[in-house]
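So, here come the structures, one by one.
Every read-out reported here was derived from the displayed coordinates using simple, explicitly stated rules and does not represent laboratory data. Since the model is a prediction, treat every value here as computed from it, not as a measurement. Cβ atoms are built from the backbone, for glycine too; each structure is taken alone.
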Structure P
Amino acid sequence: MSAATALAMSGPEFRAAGTDLSERRRSGLSCGEVIDLTASPDTIGIAWGADGAARIGALTAIAAIASDVRLAQAYPGITAAAQGLATPQIRHMATLGGNLAQRSRCWYFRNPQIACLKKGGSDCPARTGNHLYHVAFDLGPCVAPHPSTMAMALLAYDAKVTTDRRSGLSIADLLGDGSNGAADNLLAPGERIERIELPAPLVDERALYKRAISRSYAEWPLVEICVRAVISGGTFQQVHITAGGIAPVPLRLVASETALQGKPADAATIAQAAELAASGAKPLPMTGYKLELLTGLVRDVVERIAV
């Protein structure tokens with residue numbers, strides 16, 4: 001066992017479908033104790049409240065989320081995000097909780113011979129190495145983007161997470177603000193996600209999801225966004241825009257939201273909001289291209305949602 005692998009083994013790991021864990025075990029990065037999770041009524045399936053709000057169990061398959069007709073009507077950004085990630089085979093097996101709690105996809109982290117920050121090392125080798133697919137918003141010592149598409153979509157809907165120890169956690173509470181380079185999330189050792197609760201949909205709200213990828217199939221997004229909006233009388237009454245692939249955690253694009261809020265849903269307003277999507281960005285030497293992708297995606301998706 002390499003020193004880097006030993007540093008990565010901080011205790012037992014949970015396994016639901018194991019789509020991420022199995023890969024790490026094959027590479028030798030993970031080789032400790034595994035605790036298999038068993039589904040219960042609270043942890044699997046989609047339940048609905050009297051107010052139309054949904055609760056999704058953490059062991060619900062991504063494919064079940066992607067294909068649920070009622071969920072698509074109430075939360076189209078979430079089902080579209082689920083439809084876009086990975087491959088049909090992985091979506092059939094992978095779970096919502098697993099997607100939220102998956103480990104970094106950085107190639108330095110995935111190399112069992114390298115002791116990066118997330119494996120107890122002293123620095124982030126991607127910062128001075130190959131970081132072509134890494135962050136454009138440099139928020140902390142680790143420059144790997146957070147890999148969870150579902151976390152980005154759930155952030156747009158102000159979802160709350162319940163674990164076996166805590167309830168009412170926001171996505172930010174679960175994943176942090178990017179300043180802790182040693183962890184992929186803020187779950188305590190042995191703490192497991194049980195369900196995700198969504199607020200009731202807003203009247204007349206609409207949502208779209210889109211990702212920019214380097215090939216057309218089975219690829220991790222370079223940049224992805226979810227836009228959720230209410231437009232009435234030709235004016236943006238409420239707007240949430242979230243982005244993934246650009247920072248150590250999913251981000252709310254607050255400057256773009258502010259530029260749209262209460263403004264006419266016209267081309268000039270949307271163009272200004274798109275340019276503001278890059279506000280606060282600190283790209284690495286190799287990731288400046290992501291800002292062009294981000295502003296282009298925001299403009300494209302907001303224009304489509306405003307039609």
Structure Q
Amino acid sequence: MEQRQLEYFVALAEEQHFTRAAERCRVSQSGLSAAIRRLESELGTRLFERTTRSVVPTTAGTALIPHAREILAQTAAARDAVVRSSLQLAGSLRVGSEQCLGSVDVNLLLERFHRRYPAVDIQFMQAGSAHLVDLVQDDELDVAFVGGIELPPTLQTIELGRRPVVLLCPVDHPLATRSSVSLSALTTSDFVDFRPSWGVRRLNDAAFARRGLTRAVRCSVDDVHTLIDLVRRGLGIALVPQHVAHKPEARLLPSVDLTPGESADWVVSAVVTSAASLAPRLLEITEDPATEEPPQAA
């Protein structure tokens with residue numbers, strides 16, 4: 001088994017979709033598919049059940065997942081140790097992130113950066129994506145991890161991943177049993193959403209505005225877990241990036257796909273100022289699959 005094969009395997013196991021896994025790995029879909037077939041041939045068993053709608057790990061594939069992740073993590077730790085022993089940096093790095101972005105595990109990213117460059121002082125804050133972009137533009141942050149908003153062309157931008165937006169609703173909601181739903185069908189329901197500075201809120205507002213639709217946001221929050229809890233308690237429905245619906249706290253809540261084209265994808269990016277000398281050292285770690293956010297446990 002080669003490391004690249006394991007990277008592709010983990011991405012496909014987590015995304016359960018060939019196109020999204022290929023985009024995440026920055027490889028063609030045919031290249032990823034060929035690598036998975038070679039891995040299955042080498043191991044002598046199918047690792048995925050493929051259908052027209054999804055790709056689900058088999059029993060053998062599920063058994064391989066924790067071992068593949070551990071191998072990738074050990075490889076990343078070894079790489080960090082080599083960098084640390086060969087290059088020492090000092091200074092300060094100012095980092096911001098919206099909460100629970102998906103696509104990248106920012107806390108793990110900061111941990112790995114600290115392992116590589118222990119003499120660098122890391123200043124970290126969390127806020128809504130719109131506010132973080134303003135701070136980067138005002139040179140109050142060196143790099144920010146954001147999602148769901150239009151980014152100014154004056155900033156260097158690196159896309160880290162994308163997910164569809166889905167409907168999260170209480171178990172007794174009339175739409176809970178639908179396979180898909182349009183935005184126009186949601187206008188009579190109360191919503192729980194994030195405050196306006198959050199990328200998710202801006203993405204949702206823009207989707208309704210493009211169709212000339214209005215909705216009632218009854219509760220605005222600043223925390224993902226609070227949003228999930230309020231939906232569970234029946235205060236409203238929510239439109240969230242797909243990874244939020246997979247969190248353990250949301251496991252009992254119905255998740256309904258939106259009709260294709262109803263909303264733009266949730267796109268996660270890193271934005272950085274050209275003058276931030278240490279930011280490239282942080283961003284180079286994002287290309288390592290060991291820093292990608294794993295799926296939430298069921």
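Have a look at P, Q and say which one yields -11500 for helix-only ellipticity at 222 nm (-39500 (n - 2.57) for each DSSP H run of 4 or more, over all residues; to 500), as calculated.
Details: P: -8500; Q: -11500.
This figure was derived from Q.
Given a value of 18 for relative contact order in percent (Cα under 8 Å, 6 or more apart), point me to the structure among P, Q it was derived from. Kindly include the intermediate steps, with their values, before the conclusion.
Working: P: 18; Q: 22.
It must be structure P, since only it matches.
Check the numbers for distance in nm of label points 7 Å out along Cα→Cβ at positions 196 and 236 across P, Q and tell me which is largest. Don't skip to the answer; put the middle values down first.
Values: P: 2.4; Q: 1.4.
When distance in nm of label points 7 Å out along Cα→Cβ at positions 196 and 236 is computed for each of P, Q, structure P gives the biggest number.
Please compute distance in nm of label points 7 Å out along Cα→Cβ at positions 20 and 36 for structures P, Q and give me the label with the greatest value. Could the numbers behind the result be given before it?
Values: P: 2.1; Q: 1.3.
When distance in nm of label points 7 Å out along Cα→Cβ at positions 20 and 36 is calculated for P, Q, structure P comes out on top.
Can you say which of P, Q returns 50 when percent of Cα pairs over 26 Å apart is computed?
Values: P: 44; Q: 50.
Traced to structure Q.
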